[in-house]
Structures are given as C-alpha cells and as structure tokens.
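What follows is a set of structures for review.
Only the coordinates and a few stated rules stand behind these numbers; no lab work does. These figures come from a predicted structure and were not determined experimentally.
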Structure 1
C-alpha cells in the first residue's frame, strides 16, 4: 500500500513537471548577473524584477492560455489582436514581451554605439542622439502611473517615440502609435523604486549608461525586414477591419441558417464597403490588384443589398453573400502576399 502511494505521488509529480515543460512560454535567461548593471540599476531590483515580476507574467499567461486555441499562437500573434483578448492574456502577454525586450537591450556600463544605419535614422528623425534621449525621457516622464516608453519602427520604416500604459505595447491594436519596438524603458515603480524611490527622472538619467546600442541596432535592422510590420499595417487599416466585423457578424450566422443578420444589415455592409473604397489604403497594400478587388467588393455588396430589398429567397441571398465573402478573402490574400 505504501509503495502504491509512492507510485501515485511520483506519477502526480511527473505530471506537474511535464505540464510545466510543455507550457508555451518560459522565463528568458539574462546575459549578465543581477549586479552587473550597478550603479544604474541595483542588484536587488534586478533580481526581484526578473525572477518575481517577469516570472509572474509568464505563469499567469500560461495559465490563461491553457486548454484554449490561443496556446498555438506566437507571442506576437497574441499581442497583435490585443483588443480581442481577455484582460489576463493582454496584460500578461504584454508583460512577457515587454520585459523580454527590456533585458535584451540592457548591458553592463559600456561604450556601445548605434550602427551607422540606426544613427543615420536617429539623426534624420530627431536631429541627434541627445534629442532622441530627451524625447524618450519626456515620453517616460509624462506617462502617468505605470507604463513604458518606446522607440519603434513604424510600418513605413520610420522611427517614432511613443509610450503606452501598463503592459501594453505598440504591436497591439489598442495602441495609438503602431510598430515594432526596438528600445523600451520600463517606468513601472518596481523597475526603480528600491534605488530611486519616487525619483523617476533620476532613474531615466542613469539608465542610458546601460543601454546596449548594439542590441538596439540589431533589433532595428530586424524590424525593418520583419513580416510583422506588414501585419501591424493591415491590423491598423480601420476601414478593412470594420468591414470584416460586419461581414463576420452576418456571414457566420447565415452558415447556421440564420438569415436575420444579413437581412437587417445588408445596407450597413454596403456602407462599410463604400467607406473602404473611399478611405486611404495603407502604403503596402495600395496596389492596382487590391484597388480592383475593393471596387468589385463594392459592386458585390451593392448587388447583395439590392436583392435583399426585393425579399428574395434565402438561397439567392446566400449565393450573393458567399460571393461577397470570397471577394473579401481575396483581398485578405492579396494583403498577405
């Protein structure tokens, strides 16, 4: 009996470790010791920040994802559509991403310099390195409460300084300025309070001594080539997203033989198609093929609304809506090329 209990206990413990091993996200190892960033960031703050705060975001993220379809998504995919995620997924995915980047762009006091490409972009956009630092410090200082200050690469390939609240970041569709972060500064109090107390400005003055510009330069180069930029650009295409929303809310009920939504909203679907046609097309998607497809989308939406006003049979309505749905997905496919 005793051996049986030991066996059951062993199996239970093994199951826990297997579940932990299979968890999609884990705490990244630092490339330096906790005391390596003295005197800009003290060792105790680094240890608590990394092993407690960051680990908590990962633990809670894995818990929020467990047993859901979201387990299959990358961290960037979770962030991209943050507005559609639960608070637990949004906050903890952001916390994991933001802190992982933060550790990567820090290094013991060094004289690293930005690459020629990054320096040229900084000077072209901000005038000088000092002006960039002032801009980021201003974004960090003016961020009320907890949050982050960022240097990002926009879908147009430009550098922009911005800030976000809490654990949001510019990849998310809830952010005003969208792009891929290449430098982020944590301005939550747990990032600096032990050493600086309420003096956020002193922390911001000191942190520049431990920014690894080689790491930032690498992230800048990678961001310019990243497919994520195009996904962000598409995600920020408001007119396309709004058409998609109405399409989903009418097409999927029709698949379940519920025609009420499309009968009540065919005019709204047409209006969204016209707004898409007349709106500004993002740079990457402003092609003759996509313009033509959008024109055909409007034509299809017009035909659908016309037959709907004539009270036709559901089969006719279904045929028109399916054609419109296919045309919309043709546009989606063209955006992915």
Structure 2
C-alpha cells in the first residue's frame, strides 16, 4: 500500500478510537420475516439498554436511551454514530445527549459498527461508506433500517422525525443514510465527517434534506479541502451539492463570531431559501482539528448545536408550529 495512505489510515484509527429480553417480528402475507426474531435487550444503566440481534448472519447491537417522561407521546429519534475504530459506548460518553433527551423528549440510538478486516485496512469498527472502507461488504444501511423497524414496534416514535448524526466515519455514514435511506431520515448532522466519492456519485434523496456540518480547518484526518486518494470529498463541494439538490439560493450567507476570552472564532455559513424551508449550515472552526467541540474547548457545543438544528425539521421540511 502507498505509504502515505497507510500512515493516514493509522492516524484515522488512533484518533477515532480516542474519540431482560424482548423479541418482536413482523410477518408478511407470504411469511417473509421483515426483521429479526432474535433481538435481546439488557439494561446497562439508567434508561439505557444494549440490544443485540443477528443481521446478515452477524451479531450486531445498538445502545438505546429512552427519556423518563416519554409517556405515550410520539417522540423523535436521534441516531448517534461513532467514528472509525471507536464504539457506541465511547461516542455516548463524550456526546452526552441524555440531558437534552430528557428536556426535549427524544430517543437516542447509538449503533455499533462492525469490524473491518482486509489486506488493506483493519479496524475494530467501521461504517461502510465506500472510500477507505471499500473492502467492506457490510450492509449498514439495512442494519440502521432494521433498528428503526425494531424500535418502531417497541416505542411510540414520530416516524417523520428520525435524524442521524455522527463523528468522522459516523458523519460519512449520516450522509450515506441521507442518500440511501431518505424515506426514513428527515435531516442529518456531521461532525468532522464528509461524503465519500461513492456516496456522492450515487446519492438519490427523495425529499429536501436539512444538513448541518461542523468542521475544523486544522483537521488532518478528514481535511476540510478533501483527501482525493482516500475518496473524501471537500466540505465546500458537499455543501454545494446539497444546496443545489435542495434548490437553495446559491449565495452563501457568512458571519464570524469572535470569542475574545479564549481567542477562538467560529465561522457560520448557511444556504437559505431552500425547498420546504430546509437549511444547509456549516459551523467552521479555524483552530479545530479532528475532535468533538464543546463549550470548554471551542465555545460551542456540537451536541447542543446538532439538536437545535435537527429538531426544526421533519420529512416534509421545516416544522410549522
């Protein structure tokens, strides 16, 4: 393998790494099993379960957090996808969506990616988005759709308000879902992720989709300007694609927020006047590398920004109260 690519993949792995039971089944008229018979869920903490099932002959699992006060309301669902080589539990530990979930009554799902082993790359976990994960044959789109089917049967969810967010490879996967599971995903957010060339080339969303991207200009793992050798698209190209497909005004609106006390600044970039009032938004942090920003290090909380943004939309666009 080209030494530059090998070195890069090693960096990706290191940084991303630091980053009772129930069974349900739906049977069609022809006796086809639409989703697994064998799901098993165990409690692993307050309002949190680990649910596992066999998918494509592989044992897969996800963590799920349900707010205490959910009641019988149909609540939104937020998928939170970890980075390459990381885990659902690690992603849960630093995103800390639970307080927001309690305040705003939404379910959080932390799926676990599957290991990737090939002659080119090895990782304890990944999301199959093409690019550097191209050796994978894992059907992660169907895995996520299967989880949606399972939780739909167990909880009162608002099926028009299912969102995906993710860090790094999880951000790539969120874009992949917006392209390939568009009928289920209302809006997405990516932190330090992008779109792979394969995802972009084959993207076919069936509704206008709101997009939030959070990225640092000092990111060396998923560079803002893209990484052609590994099939990573430049962030500006990704945003221009979604602005075009959503029929937004091509003129970007830009503003800068300076934080004098920490010597940080944040660039706020957006495309507006899109179909169904969806928005395309970029939070660009000049001094940030490949990390999840919070109030202590960059004066913004990616966790809060993601929920503030995504919660405005459903499958029909911006929610009208």
Structure from which 0.96 was derived, Cα Rg over 2.2 N^0.38 Å, options 1, 2 = 2
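Using the calculated result 2, 10, 20, 24, 22, 13, 6, 2, 1, 0 for P(r) over Cα pairs in 5 Å bins from 0, in percent, for residues 49-200 alone, pick out the matching structure from 1, 2.
On the way: 1: 2, 9, 17, 21, 20, 15, 10, 5, 2, 0; 2: 2, 10, 20, 24, 22, 13, 6, 2, 1, 0.
Answer by label: 2.
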ask   = Upon calculation of helix-only ellipticity at 222 nm (-39500 (n - 2.57) for each DSSP H run of 4 or more, over all residues; to 500) from the atomic coordinates, which of the structures 1, 2 produces -8000?
value = 2
key: If semi-axes √(5λ) of the Cα gyration tensor in Å, for residues 89-136 alone is computed and equals 31, 10, 7, the structure in 1, 2   = 2
query = Which structure, out of 1, 2, was Kirkwood radius over Cα pairs in Å, for residues 145-280 alone calculated from, if the result is 18.0?
reply = 1
